[in-house]
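Each reported figure results from applying straightforward, stated rules to the coordinates on display, with no laboratory input. If you're wondering where the values come from, they're calculated on a predicted model, not measured in any experiment. Cβ atoms are built from the backbone, for glycine too; each structure is taken alone.
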Structure P
Amino acid sequence: MDYRSDSPEGTLPLLYGDAHMLAVDKPAGLLSVPGRGADKQDCAAARVRRAYPDALVVHRLDMATSGLLLMARGPAMQRALSRAFEQRRVGKRYVALAAGRIGAPASADDDGWGCIDLPLAADWPKRPRQVVDAVHGRPSRTRWRILGYDVARDATRVELEPVTGRSHQLRVHLLALGHPILGDVLYAPPAVRERAPRLLLHASMLEVTHPATGERLRCCSPVPF
């Protein structure tokens, strides 16, 4: 099912929907919520509300990131889902294509997952950029594992699970490994930035306990790259 308006800009795929919550597939290049200025009012939240006026924002994706975006239907569901995110009771997975061949995590578990544990802080002279900052940074953790290596593109497909939710966390943590994400206009050097027409980072899975039914709900979005 799709949300549709009178223009192509009004279409968003619906991955899950009921009387309490919605999961939509946000394309890269679209804001999650309105920005400042008349030219930044088109966003995922506005498009969804054309079909579901009671839809409310629960969390956000960066404009450059594509994938799963969860919305609540009504204030009570918004409060319940927001608490789930704040208390880290929502499972989140992303897939990225990063430059070069990444070696396996040094201390991976039996399933191949390792952990990047590097504190992040705002790079004030270059905002909205973030930097690794051992003195002033906030604790930031990302679980990650390698899905494969693309020889033709000289890029590694990586699955990422943010334990914390800092701004640009996944992008900066991969950069700290020495492997920026292809198409990243904020963090990748020009040669890596120009290897993709968009940031190759996609929110591929969300898992949450349904606030109304108590059932564990898992939503998945196919990776478009």
Structure Q
Amino acid sequence: MRLFIVEDEPMIARRLERFCREILGERLETLHLATAYDEASARLAETPIDLLLLDLNLNGRDGMELLKASVAGSFHTIIVSANVEQALKAFEYGVLDFVPKPFSQERLAQALLRATATTGRAAAAAKYLAVKKHGRVELVAIDRIVHLEGAGAYAELVLDDGKRELHDKTLEKLHALLPPGFERIHKSYVVRWSAVKALHASEGSHYEAELRNGTRLPVGRTRYKELREKLS
């Protein structure tokens, strides 16, 4: 795992680094530290990472602005902050967890487990997904998403008006942020379950989900039986 810690208090930054090294052990590939907003912003633009640990008060500057940009990235974000009143907004923007200060090693380990588990879910579902468009970041309401399609290292959000938005996160990482109403039906597809009208089986063990808008999506063989029971 490639980890980036953004924390303006040196003592807390060192504590975070020590805990992360002890918790992750050999799974930790690289660890970078930044103490200021501008330094963090510049490094995020040029350094490939898997996980960001972000404080929301960076020498008096609002880390929420950095958060809005970071959640559009390919990596997960965990907030480590005393600003607990910002927790709800942070989750709405799509963070994986919010660790309030002061924190214990056990609480940090719980958050890191979500980041490293292949089927880990966020502590609370997001209300928006941030996408990069024309050099800026825009928030897409999750209520507008009908389904998501994997596109290699990226994913496409398919909206209720038919428009598509490309996201820098993988399908797996996005699924971790979504509310329970979204179902993984195939290795390359996640769908809003309420949008599914019917399931179809054809010769050769081919399965499809028919959506209410007429779209048909493939269903994985290992998922078909469970999904059929859920739909009925």
Computing Rg and Dmax of the Cα atoms in Å gives 19.0, 63 for which of P, Q? Q
Can you tell which of P, Q yields 14.5 when mean count of other Cβ atoms within 10 Å over residues 40-47 is derived from it? Q
Among the shown structures P, Q, from which was the value 16.1 of mean count of other Cβ atoms within 10 Å over residues 32-39 calculated? Q
Work out which structure the value -9000 belongs to, where helix-only ellipticity at 222 nm (-39500 (n - 2.57) for each DSSP H run of 4 or more, over all residues; to 500) was derived from one of P, Q. Q
Matching task: 19 is the computed value of relative contact order in percent (Cα under 8 Å, 6 or more apart). Pick the structure from P, Q. P
Which structure, out of P, Q, was distance in nm of label points 7 Å out along Cα→Cβ at positions 24 and 184 derived from, given a value of 2.7? P
